[in-house]
Structure 1
Amino acid sequence: MSARIKIDFVSDVSCPWCVIGLKSLQAALGRLDGRVSADIHFQPFELNPQMAPEGEDLMEHVTAKYGSTQEQVLRNREVIASRGAQLGFTFDMARRDRIYNTFNAHRLLHWAEVEGGGKQVALKEALFAAYFTEGRNPSDSEVLVNVAASVGLDPERARAIVASDEYAAEVRAREQLYLRSGIHSVPAVILNDEYLVQGGQPVEAFEQALAQVAAGK
C-alpha cells in the first residue's frame, strides 16, 4: 500500500527556482511510484507584492533587489536554464525581460483548487510555461484567461474572477499564514504539515524526504 502524503507547495509564479523545485518533486514522486502518492496543494507567495501592474525591467529589478552584478545575474540564469533542461523544462531567457505582479495569478490558482480534478496542478504548470518559456505577462488579464482555458477551466469564469476581487481575501490570508510560519523564501515544500524542504533541491533530496515521511521517520 502506498503512503499518502499531503504536500503544500508554497511558491510564486515568477520564481524560477520554484519551477525547478516542482519538477524535482514530480520526478521524485515518479521514482517512488507505488510507494508514495501525493496530494499537492499550491499555496501563494508573492516575491514582489508591491510590484506595479506594468512590472519592472528584470535585470534592473534583480540587480537592485539582490545587489548582484549583471554578470552574476547572467551566470545564475545559465545555471537555472541548465537545471531546467535536465528536468525537461525550457527557460527561454531571451523572451523574459520583465517581472510582473502575480496576485491575480494566485487568485486563479486558488479557484482552480476549488474546481478540483487536477486543475490546479495543470494551471500552475501552464503559468510557469507561459512566463518562463513563452515570455508572456502573468499579470495580463487576457493572458491569464487564455492560460486558464488551455487547461480546461472556464474562460468566462476566469475573466470574471480576474475582473473582480473574488478570492483576494482568501489568497491574502494564506500568504499571511505562511509568512507567520516563517516562510520568507520559496519554494517551501511542506510535507504532512510538519516537514519542510526548502529551495530548488535536486530530485534525490525530495526522494529521500518523501521516503522518510512515508516510512514515518
Structure 2
Amino acid sequence: MGTTPDTGRERPRLYLISPATFDLDTFEKAFREALSGGDVACFQLRLKGRPDAEIIAAVRRLMPIAMAADVAFLLNDNVELARTLVADGVHVGQDDMPYQQARDILGPDAIIGVTCKNSRHFAMTAGETGADYVAFGAFYPSGTKSDTTEADPEILKWWSDVATIPSVAIGGITVENCETLLRSGADFLAVGGGVWKYEKGPAEAVKAFNQVIDKVMTS
C-alpha cells in the first residue's frame, strides 16, 4: 500500500487483551504499568472457561484501574456477568451468545464486539445487526488462542472501504509486525502477549505500539 496519509482517518488505538490465566497480584502490576505507557482504548478480560469467582475477583480489582484511566473494560463472552458487574461491554465469538441476544441483555449503551475471523459474511452480518466493532484475525500465530483462523490483511482494507464500523485486528500482533495491519486499515490493534511478554515491559510495549501508530499516521 502507498504511504500517502489519509487525512480523514481517525488515529488507530490499542485494545489490550488479558492472558488466559494469571496471578491477579502480578497481573494487576503489569496492567497498571501498561496503562502508564500511553494511549489505550480498551481492555478485554479474557478468562475464558474460568470459574465465575475468579472472573469476579479480577473485575473488581482491575475495572477501577481501567475506569480511572478512561479505558473501556470488556468481558469475553460472559454477558450475564458483564451485566451484573456493570462492565462497559462484551466481546462475543461466533460460538458464543449471538450478538442480538447479548444486546437485549446489556442494553443499547453497552459496547459489543464480534469475532469475524476471516469472513466477510460474518462481518457484514455483525455490522448490519449493530455490532460496535468487528474483529478480524488471526493475522499471525497467536499465543493467546490456539484454535485460530488465518486472516489476510487485505480484509482490513476491504472493510475500511465498505463500512464505517471500526475493525479490530487480532492474533499474534507485536510491535514488529503491526505496521502492515495499520496501513491496511485496522482501527484497533488487539494485543495480548505483544504487551505482557514484551522484553522491556508492558509500559514500554504500549509506548512502542503508539510510536508505530503515530509513524503510520504521519507517513
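Read-outs: derived from the displayed coordinates by stated rules, not from any lab. These numbers come from a predicted model, not from an experiment. Cβ atoms are built from the backbone, for glycine too; each structure is taken alone.
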Assuming 0.45 is FRET efficiency 1/(1 + (r/R0)^6) of positions 12 and 36 (r between Cβ atoms, R0 = 25 Å, to 0.05) as calculated from a single structure, say which of 1, 2 it is.
1
For FRET efficiency 1/(1 + (r/R0)^6) of positions 116 and 188 (r between Cβ atoms, R0 = 25 Å, to 0.05), which of 1, 2 scores largest?
2
Comparing 1, 2, where is relative contact order in percent (Cα under 8 Å, 6 or more apart) highest?
1
For the read-out helix-only ellipticity at 222 nm (-39500 (n - 2.57) for each DSSP H run of 4 or more, over all residues; to 500), a value of -12000 was computed from one structure; give its label from 1, 2.
2
